[in-house]
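Next up, some structures in structure tokens.
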Structure P
Amino acid sequence: MSTPAAAPPATSAVELHGITKRFPGVVANRDIDIMVQRGHVHAIVGENGAGKSTLMKILYGMLKPDEGQIVVNGEKVAFHSPADAIAAGIGMVHQHFMLADNLTVLENVVLGSEPRGPMGRLDFDTARRRIKELSDAYGLDVHPDNLVEELGVGHRQRVEILKVLYRGARTLILDEPTAVLVPQEVDELFDNLRELKSEGLTVIFISHKLDEVLAVADEITVIRRGTTVATVLPGDVTARDLAELMVGSELPTPETRESTVTDIPVLTVSGLTLAVGSTRASGGSAKLYMDTLLDPNKGRLLIDDVTFTIHSGEVLGIAGVEGNGQAELVESIMGMRSPASGRIVLGDRDITHWSTRDRREAGIGYIPEDRTRHGLLLEGRLWENRMLGHQTQSPNVRGPWIDRGGARADTDRIVREFDVRTPGIEVTASSLSGGNQQKLIVGREMSGNPRVLIAAHPTRGVDVGAQAAIWDQLRAARANGLAVLLISADLDELIGLSDSLRVILRGRLVAEADPSTVTPEELGSAMTGAGAQA
């Protein structure tokens, strides 16, 4: 009797068949079908609220589907936790890095999977060799003993990739991996992905940046309103084709060339300096001196003699690799940190020592870079989040009392005008996708008719349709005299929207650039210190 021939190995790494996931009031995924070929980069694109994040959480074991089947390497699986997904060879690199800055690369990589030798002792030598082998094999250029806090954004991302490879992942889910990278770092990441692919690994690539998707993907699946609408080859479509599949409209552009800049100064920052030991409310130089004695690192300058003026009708763009003082600059302007020296003037009023509330009431709008930390109460309802930062102003108050009806009515308006995908304004902010959370914040801050808008990454994590809406709102407000400080990792956005551009490096403004002539590559070079002038 002859032995049956063995079944040929599956050519797909992952298959999703009929995946459906329902939440109260909304169907996040409806009958989704995707096949990811082994050794390919498979991109998944779609507008905010399309269901991408929910689908990836299902594949990574964070959620269970209500219907449908997951197949990994030809075998049906049922994941009950991320540990099950990791055991099946699936790893996920989240958009927001999950690293401990005060630990080394090695310590971050093995955290939760510490190697053990004889008698249960930690075996870091074996882990160090393994990390070096993986780094060399996939061209990651990661050194085990480097402190994470000393690494740039691009290298931190490689550490995240190394974490999932160390745990044996053969299929990697990358969620918005280029959101915080400059062009040179994007090129390096794509080289890393090609190296992973050449070694037989599979990458599922989630992104809103369609040009990048076309450059790196082998196949592209488009999801719209919770279901798959097409899987296409990059050579058969353009970015505009993908945008139309995603949102039914053409790819937007941030291009703004008509000048609305006046000679009226709205926000002036002069000689602003902030040290590591500076406080968030008070304390003064004596406290800074004592802190520095206790910790010499506290004398390091986070912002070093920063000076600029933004006029009515002007967008001033600040370009820089994350971690070079942008966040501290914004927090100083918003009154969340007390600078060691310098002045902040709004119109003709010195607000250097004003509280954050006073600055808000004087007309400073604020789109924070971290929406979950500084922009939202995740367990608060949408209309309650509408009031944050504006709880003393109309339409949220009537006399001395909170006006819940006014807040609810205005939240309804924001949801309509900014296309916030939600079953209603009584749901919590945590129930929204990241992009819809961002649209709620932008709508809230633009609704207060601010004199100045501090916009830190205003379109991070939003789809092309939402980008276009936010850009249109910024352009319209600019034409009406709004002064905008724009900080963004999207260099095309910075160049397209800004009337003037400055580059920040190690807390100093080191270069100026003309948005009408500078290229993203030139700007990226100045951001990394490779070019003295953009």
Structure Q
Amino acid sequence: MRRSVQRSGRRLAGVIALGLATSLAAAAAGAAPNPISPAELSATVKVLASDAFEGRAPGTPGEATTVAYLIERFRKLGLQPGGPDGAWTQAAPLVRTRVGPAPRLVVDGAGGPVSLGQGEGIYVSTVRPVDRVAIDKAPLVFVGYGVSAPERGWDDFKGVDLKGKVAVFLVNDPDFEAEAGEPVAGKFGGKAMTYYGRWTYKYEEAARRGAAGVLIVHRTDLASYGWEVVRNSQAVEKSYLAGDPSATLRAAAWIQHGVAQRLLTLAGLGDLDQAIDRAGVPGAFHPVELSVRLRAHIESRVRRYVSSNVVGRVPGATTADQAVLYTAHYDHLGLDPDAKGDNIYNGAADNGTGCGILLEMARAFAQSAARPPHAVYFAAVTAEEQGLLGSQYLGLHPPVAAGQIALDLNYDMLLPIGIPRSVNLGGAERLDFLPTVQSVAKAFDLALEPDPTPSAGHYFRSDHFSLARVGIPAFSVDQGELFEGRDEAWGRQQDAEYVAHRYHQPSDEYRADWDFRGNAKLARFGFVLGWLASAQAKPVEWLPGDEFEAARKASRAQ
């Protein structure tokens, strides 16, 4: 009897969702009542971006104001608490570190010691939440791209012992420069970076293998960004999740190509670029322990604090395991006490807009005439600007088991500049849910745009990634470059203008002339996608061979 009821409920939910797809698409064109309000979106962003919220930085009074506001909004919309033990919040323990002014690094080789000064082609930090760390004459091991991907037939480590040693890795993954027809071509997505190419993966893999430290070799074409990006992101106070799996590393550093060449020369191993070429050839690369040793002493200022994710829940028609999760980060950069004039990073677009969408979708689900097929969770996460830390904690401690979550849809920084006719859904192509995504996009008159810069690895730089890495099918909903009444060049110009003049600046403030109809359209689009993902007969899965497929299988086996 119960199975029959569940099947009937799924069929009914599917019919309802398909009807919603049609009616909501009509609503987007203004031909039907609109369940998601552009006016409410505008009002929410205006509040969150006001000076009273002080830029919403984690661990500040601005965060406390934001959390209280989000809880009250969730409560008034009719949601239930979705955090642990019936709470609205989920505490995320964080650690903030700032490296002292003069970390000491010395490489000993046959030609004598070579000192590496902070900022002179190297930036070093420590992931360990302690005041000081030391490395004493640790061997350096060149491990190519540092990839262990059995599902792709690739292993750069080949049994090498990294315990107590310092791994030297190349950024990106092995087929970045491969030409068509080469044996490695396509194994790692070509120009489209996989997670194996991200520096965070390098840290994690080195830590899993007991390494004392990591040196990541930067070359602009491999990284897809210049050395100034490394300098700006590394020479600052950094935050980590307490208990981060990479926290066993005593030193983590980026080194310029020229510095890496000096190390190889000191070890008598020749040309670095030739070594990079060999590292991308299947069977040609083997890890090499360099005949040099690293000494390091790093002092840091450490501050521990607790930040909060805010989680609400709308119950579903059944208790089966097809929950849907919506995420958006609420944090921004807070106050700059040293700035002259306006010193509040209000973060109106980034990410007041995503929070507004999250709240309006919560309203739509909570006030729907039909209950959603399964539970729907709404998580406003913290510390995205610190490195996806709030969502990382959420992924490690999801509101229900990861294997019971059908899909996560994330919203981050959607400029309210008109009605989009295209979307960028980087990562949707990794899922067997893609045909449904394509059908719903067509119903909403939304063309699917490819990632314009696949080598940059944008999929791994937004909060959905924290859910993907534990196996949950996940991607972000982002507007494309085409808007009603405009050409693509206009869309590109608007984005470029925002990045140049407002992104991560105090000037990212609420504007009365913003047009939130597009944000409402993308909220409806995500509403229908989530409903259909929850209603379908089988769970959403990663496509075979995807780097997150194994985590999905493991989560569903638990």
Note: Rg and Dmax of the Cα atoms in Å at 24.5, 96, derived from one of structures P, Q, originates from structure P
Calculated from one of P, Q, distance in nm of label points 7 Å out along Cα→Cβ at positions 313 and 401 reads 1.5, and the structure in question is Q
From the coordinates of one of P, Q, relative contact order in percent (Cα under 8 Å, 6 or more apart) came out at 21; that one is structure Q
If you rank structures P, Q by volume of the Cα convex hull per residue in Å³, for residues 57-240 alone, the highest one is Q
The highest value of distance in nm of label points 7 Å out along Cα→Cβ at positions 321 and 337 among the shown structures P, Q is in Q
The value 48, 25, 19 for Cα extents along the principal axes in Å, for residues 129-216 alone, derived from one of P, Q, belongs to structure Q
Value 4.0 of distance in nm of label points 7 Å out along Cα→Cβ at positions 41 and 417 was derived from the coordinates of, among P, Q, structure P
The highest value of distance in nm of label points 7 Å out along Cα→Cβ at positions 193 and 489 among the shown structures P, Q is in Q
Value 6.2 of distance in nm of label points 7 Å out along Cα→Cβ at positions 89 and 449 was derived from the coordinates of, among P, Q, structure P
Value 2.8, calculated as distance in nm of label points 7 Å out along Cα→Cβ at positions 145 and 425 from one of P, Q, is from structure Q
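Every number in this text was worked out from the coordinates using simple rules, so none of it is lab data. The shown structure was predicted, so the numbers you read here are calculated from the model rather than taken from an experiment. Cβ atoms are built from the backbone, for glycine too; each structure is taken alone.
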